[in-house]
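Asker: Below, each structure is written out as structure tokens.
Read-outs: derived from the displayed coordinates by stated rules, not from any lab. Note that the structure is a prediction, hence the values are computed from the model and not measured. Cβ atoms are built from the backbone, for glycine too; each structure is taken alone.
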Structure I
Amino acid sequence: MKPTIVADPAQPDAAYEDLVQAALDARARAYAPYSRFLVGAALLCEDGRVFTGTNVENATYGLTICAERTAVVKAVSEGARAFKAIAIATDHDPPATPCGMCRQTLAEFSVDLPIVLANVAGRRVQVHLGTLLPHAFRPSDLLDRPAPEGGGAP
């Protein structure tokens, strides 16, 4: 499914350009010697702080962490939990969307998060997380559930 351009009336696209630039700057610091697919992310918090992230690959592949999750982990480790938007920068055309794991990680905090996808050629696409992951598994899916009979222990 191709992302559709979605205008965010609370924050015009031009207002995200600093966030996109932060993602492009972060992309330059990515460690991707195996895929050579450099990704940068910049996560804007409700309190105005911006946390950047890059993808960091590992020779085992399974230990690789994506730029989006790096930004989320940095934000959460500094006490941020409310996010306003994220910009993701690659050299892909059209701009690449987050992987499924990153989508689910972002949905933990905001299913309606605006995402600005950008590439080094200047192309921008704005989409909401709910469009990319319409049926996210949410914390509310776990809360207020009755305990299984017998406490759930084996």
Structure II
Amino acid sequence: MRRVLVREELCIGCGLCRVHCDAHHAGGDDLVKALRDRSTPAVGGIRIEQSGIQCLSVRCQHCENAPCVAACLTGALHLDESSGLVLVDHEKCIGCGTCMLVCPYGAISKDESSGKIVKCDGCTDRDVPRCVSVCPNGALVAVESESAAAVEAASGSRRPILV
């Protein structure tokens, strides 16, 4: 399963990961074309948290026992067995927001134009997640692993944040 490792010591809070994720969820990788015709701001699966000089890119952690999946009233949120990712079926989503309330990371947003939720989908349609490919400092790294524990062990003494 592919995960994104956030190396918080390298994050400068530039927001490129968020902007490119927003564009990707709005319909493309060309920022101008994807975002120009929207009447509401695009919402992707990332937000940037900043406290002083410390920054962190926050997104879905794709929990093994995801509370958002359990809380979803329609079954729109589900754990994809093949990728290990928590994904959204937008046809089933009614935009009620119960998943947003129970997410311990605050990683689920609502797209104002569609009324549906948006979260990190791991860019399953790409070889490398969009956020990883645009990060100028290498703060976001895609890793392949069978388990979260293996990724933690590979990161050394610091506990990584999986996304």
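Asker: So if we calculate distance in nm of label points 7 Å out along Cα→Cβ at positions 19 and 59 for every structure here (I, II), which label has the highest result?
Answerer: Details: I: 3.8; II: 1.7.
If we compare distance in nm of label points 7 Å out along Cα→Cβ at positions 19 and 59 over I, II, the biggest value is for I.
Asker: Assign the value 1, 9, 18, 22, 22, 17, 9, 3, 1, 0, calculated as P(r) over Cα pairs in 5 Å bins from 0, in percent, to the correct structure from I, II. Numbers along the way, then the final one.
Answerer: Details: I: 2, 9, 19, 21, 19, 12, 7, 4, 3, 2, 1, 0; II: 1, 9, 18, 22, 22, 17, 9, 3, 1, 0.
It must be structure II, since only it matches.
Asker: For which of I, II does mean count of other Cβ atoms within 10 Å over residues 27-34, calculated from the coordinates, equal 12.6? Mind showing how you got there, number by number?
Answerer: Working: I: 15.4; II: 12.6.
Only structure II yields this read-out.
Asker: With log10 I(q)/I(0) by the Debye sum over Cα atoms at q = 0.16, 0.17, 0.24, 0.30 Å⁻¹, for residues 91-138 alone coming out at -0.60, -0.65, -0.93, -1.06, pick the structure among I, II it was computed from.
Answerer: Going through each structure in turn, the value belongs to II.
Asker: Moving to a separate point now. State the single structure among I, II that was used to calculate relative contact order in percent (Cα under 8 Å, 6 or more apart), giving 21. Please report the intermediate quantities before stating the final value.
Answerer: Numbers: I: 21; II: 33.
Among I, II, the structure yielding 21 for relative contact order in percent (Cα under 8 Å, 6 or more apart) is I.
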